[in-house]
1. Hey, helix-only ellipticity at 222 nm (-39500 (n - 2.57) for each DSSP H run of 4 or more, over all residues; to 500) derived from one of I, II reads -24000; which structure?
2. Out of I, II, choose the structure whose coordinates give mean count of other Cβ atoms within 10 Å over residues 12-19 equal to 16.6 when calculated.
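Rule-based calculations on the coordinates, nothing more; no lab input. No experiment lies behind these values; they were computed from the predicted model shown. Cβ atoms are built from the backbone, for glycine too; each structure is taken alone.
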Structure I
Amino acid sequence: MFDEPIEVLVPEGVVNELKAMAGKKTKEALFASAALKLIKAKGIEAAPSEGPVDKWITDYAAKRNAVVCTYDRQLRKNLKKLGVKGITLKRR
């Protein structure tokens, strides 16, 4: 997908949100648990983040011309307004 090596970054705020979701008995909890396991298995360290997570991601991506991978519809809209590229997986 990318022509050059990439750096994967997961903000602490996202990890905290995943941990909170994983503790519940919902379908989303299964996905959150899987995401946490993947983060751990790949040795991805959480990047320090402050304040609201979506704002941190938006600011970080806009400043560094980063590509953001997310399912969050509102976050994708906010990123698009700033011209930040995004990736999302489709269900099909």
Structure II
Amino acid sequence: MASRAYLAVCDELKELHTIKSSTYGNELDPFDNFTKVGEVMDSPIFIYPLERIVEKCVRAINMVSLGRLDEVEEFLDIAGLAICLEALRREGG
């Protein structure tokens, strides 16, 4: 049986992606932000979102270590970035 909380998070991620895509991407490239950063930094498109995941994980670890789990907002961003990376991989990024 699937976790109701898990399914609710999946729904939130869809909404978050739709909202953020309107400013990060465009009709031709929904991941234009990753494309542009890769071009500017002369690195593969996957590097920047991976670095962002690491950054957000470090912040979340610090907050949990401080007993501030209830304030951590990074988990949705980490999940969203990971899904973006998988979508890029599937699209031949």
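1. Details: I: -16000; II: -24000.
The read-out comes from structure II.
2. On the way: I: 16.6; II: 12.6.
Source structure: I.
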